[in-house]
Structure I
């Protein structure tokens, strides 16, 4: 498979070739976090960088049915949603195109786009997140020095705010420095492991892996969201 490139979405006037659609299905299945060989249309469109209501999307839907008719695709259903998988004939068609040097070049994959967006956003926001932690720590000092001592609710509220602030710093730092650039030949799923984990006992490893949940999810960086 090709290395991901930062390509823009396909224009509404461009229709992907059958070989490109086959390549998108192949990559969507490879990247599926549940390791399912059959993928829904919306996943195929994501790998083609096509909007769901575009002319290109309608073209793809028609071609899926046509390719099923000629035996390149198998159609099934998952939770009532139609899904598509390459047949042996479809896989051969794709291999032949690549062997002849006509292998289709897919747009940037969703997993690479997610990595890139998280990395860029972390670079833009990390210092602001760090400043937020400092502000909460200064607030803690003020509460410690306050006379008379503050109501317990003030401490409980600060604890929640500080936890969210620290998680944002940790998550952004991970996305910026620790999340390796995905290889499109592999499924990129956060297994919440680290090379240094081999030195940890089972109990501590379980605690760390639990804390790492959601560290790639930049939507959790909203100051008003609850921690993961």
Structure II
């Protein structure tokens, strides 16, 4: 990993940890005020601003999310990718449009094939939105983008928003299996479940999930995408 990207990731991890544990920042600041100063510097940088955009998207305040996202001036490729993926999301999934134009698809595919270690976690987000599974050096298998399957079928997760329990109705051919993947808004996998042909309904608990917006994909064992959508979890 390049030194600049390494430093950027370190700042991002520190900021995210402090965001999720305010009491930790308070205790660190009491022992050494430099921690608070370092946090404030990051909070006033693009890292903090992208975090605020993410919060707005999680709460579906898409108007203000777009205003903030557009106002950011990226300083590196990590931030450029995040801004681009955010905007495509706001133009598509946020408006319940799940089919991309050729330009949107090409842009997401270009980002999806990059290395997340060097180009940021927007790479994971692009992969989720395209419905692909890729390692750093693998090419996109475009077959997974097809939703056409005359036998296997799935509905959407419901209720949506959901609080404690979520359900999915589906139908798989005998002996077929599928995977249900859940991702956060950064495109990071948070949970996966296996679906089999012996049942037509899957139930899972969302009690351990934080409030926010999640993406999910349902993929057959042959990597064919059956469904890609979003799920809102509330407490």
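For which of the structures I, II does the calculation of distance in nm of label points 7 Å out along Cα→Cβ at positions 64 and 160 return 2.5?
II
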helix-only ellipticity at 222 nm (-39500 (n - 2.57) for each DSSP H run of 4 or more, over all residues; to 500) from the coordinates reads -13000; which among I, II: II
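As an exercise: distance in nm of label points 7 Å out along Cα→Cβ at positions 56 and 72, calculated from one structure in I, II, equals 1.7. Which structure is it?
I
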Which entry (I, II) yields the derived value -1.42 for log10 I(q)/I(0) by the Debye sum over Cα atoms at q = 0.18 Å⁻¹: II
With FRET efficiency 1/(1 + (r/R0)^6) of positions 48 and 176 (r between Cβ atoms, R0 = 25 Å, to 0.05) derived as 0.05, matching label from I, II: II
Answer label among I, II for the case where relative contact order in percent (Cα under 8 Å, 6 or more apart), calculated from the coordinates, equals 15: II
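Every number in this text was worked out from the coordinates using simple rules, so none of it is lab data. Worth saying up front: this structure is predicted, and the values here are computed from it rather than measured. Cβ atoms are built from the backbone, for glycine too; each structure is taken alone.
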